[in-house]
Structure I
Amino acid sequence: MNPSELPSISIILTGYNEEDSIEDAIRSVFQQDYEGPVEIILSDDGSSDRTFAVMQEMVLQYDGPYRVVMNRNETSLGLGLHVRKVLDMASHEWILRQDGDDCSFPWRCRVFAQAVMEHPDAVAVVSQMTRVYEEVGIPFEFPAFPSAPEDSVRVELQQGPFSSSAHYGGSMMIRKDVYRWNESLPMTTFFEDDLIGFYAWLQGNIYELPETSLYYYRFAAKNICAVSSMLRFVDMKTALAFEKRDTDIQSHLKKSKWTGLELCEKLLESGTSVFRSREELKAEAAERRKIIDDINHRQNWWNYSFSRRWALRGKGWMGMAHCLPQKLYLFCMVSFFKLRKIKKALME
């Protein structure tokens, strides 16, 4: 096939105060091996550090085949509105997102393009991601890339409610037309990927690559998912700070889920025609209500009695430990991870 006939892709790489990580992110999109039309949009959301300067330096040194566009916001818009603004700059058929602290595998565009050519009804395609964790006091480096897939990867139609699966923004490639459709719809500051993916789901089929990771997702101390990593249990002061941070993040997630739930209810009430059936909309609304209930439990966890926490506990010993009084629980977790770190050092 003539390269010009391959799916055209706009890679949108956004950054905010990420001077220490943006270089790896940019290099990873510059080194894509895809032969089809690609434009790369590097956009800084009004950083106070050298994020934009690093972008400029790397663009000046770049001599590859792809068109590169730059943008800098004078003041920070927040992630959701920043992404929406940059989407308007994209000119190609497909949109591929990447945050400024992640790293794409060189064949990412190529594998996504192959999937959408095999499934022309797709409005989005979703890969897996490989989690990479920072460790306090140790300089961070991404691992070497895995082996590139030699044959076609397995692709499956996503089944069930959209919210029954995790769809991270960096894991999805979405048709530009989907973004045009949702320009008038609400956008949250955080977890914008949940809403963008949900809006795609409303309009057509989403396909998944269940066995194929296409990028490294960095669990850094400052990013939104660090609350799910061992970074939060470095010491008691950090653990207590992360408890508050977790509550704030859950509030942002709940806002995103509420926004999608309200849209489901409006569509059901109005009878507005979308790709999804009424039964699918009802199932999605139910899934979002369930997630909101779970968030409410997390936000009120330490106000519950021990017996109620025990009834709602998670699996395994960590679920049982989470039923202890808050400071005792944090002390146990901090001690566990310190001992694990010592054991790991001794074994090396």
Structure II
Amino acid sequence: MRDSTMMTPDFANASSGLQVLNAHRFSATPPELLKGEPGKATADLDRDGNPHYLLNPLLADLGAHIRVMDAAGIDAGVLTCGAGFDQPDIAVCRLINDRLREAERAYPGRFIGLAHVPALKATEAAAELKRCAVELGFPGAVIASELQDLPLDAQELRPFWKACADLGLYVFIHPLPRVIRWSRMDADDLGRMLGWEFSLMTAAVRVINSGLLDELPTLKIQFSHFAGGIGRYLGRIRGFQARDKWGTADLARHGRRPRQPFEHYLDHRLYYDIAGWAGPEHAAELGGHWVRFGLQELARSQLVFATDYPQAVREPSEVAAYVAAVRALGEDGHTIASGANAEQLIPDLKRRLAARSPAVKIPA
């Protein structure tokens, strides 16, 4: 039974009341962009035969999303589309963005779309970001942890970051939708299992050390998966940040340091969703274990709730069990599962959630 005093936004889901907002969810994939076999989840392979994305029919089933959210006590969800994470075609980006807005209209107060843009094409990206912010009302944008083989601190991306900051859009970082370029990732599904997390950690370190957050003090960035579990490596990262101790202080690319201590940016400038474990079964056990360590490693003030539905978890009972497991992790877990910090990324969240219609049974 849902706690009537809070809302749960899933940052891949959003909410109001006992806020449960799912900050990391996939959905609203236009049917013409949805690959794979109808009714069956299959792995999309890259040119080298490595699995790099799950082709899941649930990605386009908004009715299923609503049923899962209702079963788990999740009020609303933030929607993104994997086809747009690193998409250079403005027409495809606009199609995705328009479909996300249609999803918002079809289910008032239950979904919140994010902008998808060709981030490396400065003029097109700026125009589409403005359309998404002003006309469509999206509160943020989504990109991958690498774009067209370029890191997120590349100079070519500076106009994108500035446009987001100027428009007040937060940026959600999802793992790159392919296998990282390391030949040892060619077996055991390592590209998705560990490569994605490595890419997220690498992106976070580069963004901090590049000075981007110093240049754009109002920019807000949300990394998925606890930024790949970066907190577990903080002792090693902090050590290597002492450049003079490791012989890198005078090396341009390897001696970079931001203005503030590294942990200042981890604890005050970046946000993280708590997804990253991979089910789809035993969600309470696997998800609870993953989140328990994440809560110990990063500041609670920077964490937002997420399920990664329908990729990491797919069945309503499993999603509900995961939500219950997070809430059972003491005060911190209950606070995060209740939608804490969501309004730091989406300031008008209460207004958005107020548009929710009375519960309507969605046919299976």
Structure III
Amino acid sequence: MRISTLRKILVAAVTAAVALALLGGSPATAAGGFGNTAAGTVFFPNPVTQTGDESLVDAKDADLPAFASSYKRVTLTNLDSSGTLTGQWVRVKSNTGTAARTVGGSFPDWHRNVDQFEQVMGYYWVTQAHHYLESLGFGSTLPAVNNRQIELRIDQFGGDNSFFKGNKANITFGKGGVDDAEDAEVIVHEYGHSVQDGQVPGFGTNLESGSIGEGFSDYLSVAVTDFVAGVPTLTPEACVADWDSVSYTRGPVHCLRRLDGTKHYPEDVVGEVHADGEIWSSALYAIRGALGATKADRIIVDAQFDFAVDTSFRAAAQATVAAAQRLYGTGAAGAVSKAFSDRGLL
């Protein structure tokens, strides 16, 4: 595939960033000096994954004893000096509760019965998602991905849903059932839409591109939580949003969706982006199994720079095979091609 004009521009930006670092500067310093840190409390990534207890319920945000072992003190990074949840890649906005502020240099040990807990969750997990992309080389050896500040709106939608708005570069988290920002995989899923929009502005304008968006975002949610918290041992790794989904799934294992399904194109297409996205996410998960997390995720994310806003499954699969060939050669390209072919996408 011919290198796109966008890719050329991004490669030039990476070269400039490397040159800046060699001269003793850094992109963070140039962007305003988001070098502050503060302690905060989060789920790591959610109480069902951490405890293996599929019987947990929301109980109207009550801070029940069953949640005690799931709270973890972490370090929030890339903050500005305001004492609020404002940083290089995230700015948290909450109109439904008191905004989180540091006390003595740290955020208090808030739990799920107060709004500030979800504000800290949103900030921490989006920042960690960005760090994961950086760990893959995006922004250094590869073009930068989503190098912008995203606004998070916590508990500002009454329904049990969350969404990314590309025209405003913000994410809104709902509060129906389990509040969405209590589950790290819901947070990172929505950030996944922002990642694709950052690579291809306006991405996802038809059924297949929209399905790719949902499938990638499901996949990224698992990739990031594995990277930060480790591969789960008490719940299935392929299960997305184990905690959020207790409010609307029957169990005994609660999953919003799964990455290890057996759907095949075109006979399993139903015309709904979340359902059809499981075809794409299962291919990505198979690539991860074949190549390992680091190689797979570099390929998967890098390929998206060459997607069209209205890409088809087939065109996106071809771009991903091309990225594998470009980054790792024929063997990797063959593994990627097989993952898509096995699901009817090539």
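Bear in mind these aren't lab numbers, they're just calculated from the coordinates by the rules spelled out. What you see is a predicted model; the values in this text were computed from it and never measured. Cβ atoms are built from the backbone, for glycine too; each structure is taken alone.
Taking distance in nm of label points 7 Å out along Cα→Cβ at positions 70 and 286 from the coordinates of each of I, II, III, which one would give 5.2?
Answer for the origin of the read-out: I.
Suppose you compute Cα Rg over 2.2 N^0.38 Å, for residues 102-237 alone for every structure in I, II, III: which one lands on 1.16?
Traced to structure I.
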